[in-house]
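J.: Multiple structures are listed underneath, in structure tokens.
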Structure 1
Amino acid sequence: MTWYVQILLALVSATSAFALVWFWQYKTGKSSIVDVVWSFAVGTLGIFFCLTSIGLPARRLLVALLAGFWSVRLGVYIINRLRTMPEDGRYLELQETWGDQHQRKMFSFYQFQAIGALLFSLPMLIASHNRAELGLLDLIGAAIFLLAIAGEMLADWQLHRFRMRPESKGKVCKVGLWRYSRHPNYFFEWVHWWSYLLFALSGFVHPWGWINILFPLAMYYFIRFKTGIPPTEQQAIKSRGQAYIDYQRTTNAFFPWFPKAS
């Protein structure tokens, strides 16, 4: 299947699916479900691209397995978080800001998420069109993927364990990886996107392989300056106050490093 047919089918499927999800949240009032659907959508589109591309079958299988694992792990983690925590403060704030225009703007927001899911599944598409034999870059890419997923799972587990302790209420998590970065989960999520660049470049025969460098750069921009760290830290300051401001002064926001003296 040609790449433009793949993208067209993916676009129609994603926008239709997110329209249905918007209708579900319209009935239930639970806007946070979009985070779950986004993670599953990226993985599903990535697998679709791998199944319908013309690249090396072994690489397509590898990318499909890794993308599927990433998608399911992240989606299940978010589901469990939604079950144990109240509605995400970001969406409550949007509801207050948009007022009577809330649902109309939320529909547009959900469609924007559909486009985002398509865009961030394109690294799988590009990698799955690589016809070169498996090589060293594929091995390095798989190692980066496994390291990133392990780091993200560890960060998520450390934060979850901290939150489950009654004495942690109103305090800032500074245990484990959270001592060296305010958002180690975001950091390792970002690292994982570099693996698809190596899958696309392996063999250096794919003329579009270098395009995959745009996606970790874009992910860094969104995490660091838009939809990731800024709204998360605004909510953290509201709930933890001066304790989180002090944490900001001593600990890097993204890249792990030793904390500064208080």
Structure 2
Amino acid sequence: MSVKMILIDLDGTLMLPDHITVSEANKRTLKAAHDNGVKIVISTGRTLSVVRRVIDQIPFIDCVMYSDGAAVYDVKENKVIYEKLIDFSLTEKVIEYLNGVEVYYNLYIDGKIVTQKGRQRFFKNSGLSEEFIKDYLKNTTMYDDLLSGIEGKGAELIVGFFNCEEDLNNAFGFINSFKDKLYVTSAFTNEFEMTNNEATKGRTMKYLCSLEGITNENVMAIGDSHNDLPMLEEAGIAVAMGNAEQLVKEKADYITETNANDGVALAIEKFVLNV
């Protein structure tokens, strides 16, 4: 079946290794696919406020599936069209646990980043560019009392960055007690990301397919990390980046070049533009 929708992860996939730039080849092939009637959807673990710079580079895209599938933003209509949030009562339990651990964590709420003031002392940069971190912090609100600041609001996603493997494993153990309500995944080896159990890149992809009147077989998904697996497992064509985690490569139908070498552009040329 022909490709009618492309879902593309950002970090490690569409973005160059600086996490800031979309290459000219990626821009060109995405535009060509879009001009041929293919829907272009960004599918990212980032929240909306830190996707704006990406949209500025490829303004023709149709939608942004953000916070690992917790919400969808319609670029043309300039509005959020879908949300599946973590209930505040559950968010409260998770935050109370994390406040007792040496971990930098934050929440994505209303398309923005929030955290508890003082938590940044636990953050260790694992290779992210200074420009990306500066942009990330610019979009982060730090509360003296986080739970009071967000009281009653549902969270799109909760993410924690650990410096100790034992703390990370213990946190997974705690979170697993809520596995009927939370979906837990990761984009980096030292972190976890959790969303509402119904909010994954795969489930939200199905919502977008129903909206467009197409089937999963009409979708090509491109990713590199564990949080991309739900959409790769559901898509008609699953593409792993050359720099992808091993499990992602094993689940893929095709392995393209790395994000540093225009892997997205090459996959689009092969499966969509027939170059």
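J.: Figure out for me which of the structures 1, 2 the number 10.8 belongs to, where mean count of other Cβ atoms within 10 Å over residues 165-172 was derived from the coordinates.
T.: It must be structure 1, since only it matches.
J.: While we're here: Once Cα Rg over 2.2 N^0.38 Å, for residues 117-172 alone is calculated for every structure in 1, 2, which label goes with the largest value?
T.: 1
J.: Once distance in nm of label points 7 Å out along Cα→Cβ at positions 213 and 229 is calculated for all of 1, 2, which comes out largest?
T.: 2
J.: Going by distance in nm of label points 7 Å out along Cα→Cβ at positions 141 and 197, which of structures 1, 2 comes out largest?
T.: Of structures 1, 2, the maximum of distance in nm of label points 7 Å out along Cα→Cβ at positions 141 and 197 occurs in 2.
J.: Let me ask another. Using the calculated result 54, 36, 33 for Cα extents along the principal axes in Å, pick out the matching structure from 1, 2.
T.: Of the options listed, only 2 reproduces it.
J.: Kindly point out which one of 1, 2 the value -8500 was derived from, the read-out being helix-only ellipticity at 222 nm (-39500 (n - 2.57) for each DSSP H run of 4 or more, over all residues; to 500).
T.: It must be structure 2, since only it matches.
J.: One of 1, 2 was used to compute Rg and Dmax of the Cα atoms in Å, for residues 37-76 alone, and the result was 9.9, 31. Which label is that?
T.: 1
Read-outs throughout are calculated quantities, based only on the coordinates presented, and are distinct from any laboratory measurement. Because the structure is predicted, anything quoted here is derived from the model rather than measured. Cβ atoms are built from the backbone, for glycine too; each structure is taken alone.
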